[in-house]
Structure I
Amino acid sequence: MTYGSLLAPSPAEERSTTDVRPAAERQRGQNVMRILKAGVLYFVLVFGTGFVLGTIRTLWVVPRLGTRMAELMETPIMFVVTILAARWTAQRLAVPPTRSGRLGMGGIAFGLMLAAEFGLVLWVRGLSIREYLATRDPVSGAVYYVMLGVFAIMPLLAARR
């Protein structure tokens, strides 16, 4: 036995220790990673689209029609984007069609959306959360909050069984 053999496992030892977890546990771990990746991707798709539409809305539509009308006009577009992004992401990343899997995907995306909304947006605009909520239009703001809830549960609603 050499010094090197004390440090490195033999090929037989290496094979026996690679992954001794039961198949169900490995599958569970893979599902968790799928759900996590899907939540992040779903958030990126919807937030990215909202960022682009928000820029267009702020620069061109708000000056012509006002904040309320501009935000309400954007809502149906974002609703369709939310449906398509939820379906595509869940199918593409093979998110389990279970309630917990789909709500997990939506919950992760929702958490990221709130972090982006309250972190990035408030930091850029220099507002507190209280000031931000006070400046929202009561009608379009309420619609926006409903849409956040829809965004969170859309992976479950858009599931193809």
Structure II
Amino acid sequence: MTPARAGSKQQWQISADEIVVLDLEGNLVDGPDRRTREWQFHLAIYKNFERAGSVIHAQAGHFMAFVAAGRPMPPALEHTKKFGTIGMAEFAPAHSGELAQKVIEGLAPRAAELEKHAIATMVPQHGIIVVGRDLDDAFDTLERLETNAQALLWGKLLG
């Protein structure tokens, strides 16, 4: 995973030797022990979803309106229909094992879809989690969902 505070302290300017590598028990395998504060749900996803090859946890700008409102996001564009409505996991405190469990529960109903494409869930007051088969899959999905959120929000203004 990317190191803690890579965005705020390094503006995502990180090198390969700064990537934090953990085993499935949470032990450091490689890189500095600067694990993200949400390492528990990252690890839980890899443990619970065999096809998971990448996890992106983000606070994408337009998507955060749905997170803040606590509202699921329906697909509005053709290229997001396959993801269905992005639901909301139950609330749990940030940086906790309980949050890891709630994230797993939020993703579980879509687990089988991970064979074909990435899956996602929102976490109340927190952000979005996208699980992909690889990093390209997860990033492409995050971009599509963020565009969908933008289209829904701007579409409301058009009436």
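Tell me which structure, out of I, II, gives 3.2 once distance in nm of label points 7 Å out along Cα→Cβ at positions 26 and 106 is calculated.
I
So relative contact order in percent (Cα under 8 Å, 6 or more apart), computed for just one structure, reads 24; which one of I, II is that?
Source structure for this number: II.
Using the calculated result -24500 for helix-only ellipticity at 222 nm (-39500 (n - 2.57) for each DSSP H run of 4 or more, over all residues; to 500), pick out the matching structure from I, II.
Details: I: -24500; II: -11000.
Considering all the candidates, the number was obtained from I.
Upon calculation of Cα extents along the principal axes in Å, for residues 34-113 alone from the atomic coordinates, which of the structures I, II produces 37, 28, 22?
Here the read-out was taken from II.
Assign the value 10, 30, 25, 15, 9, 7, 4, 1, 0, calculated as P(r) over Cα pairs in 10 Å bins from 0, in percent, to the correct structure from I, II.
Source structure for this number: I.
Since every read-out is calculated from the coordinates, none of them should be taken as a lab result. Everything numeric in this text was worked out from a predicted model, so none of it was measured. Cβ atoms are built from the backbone, for glycine too; each structure is taken alone.
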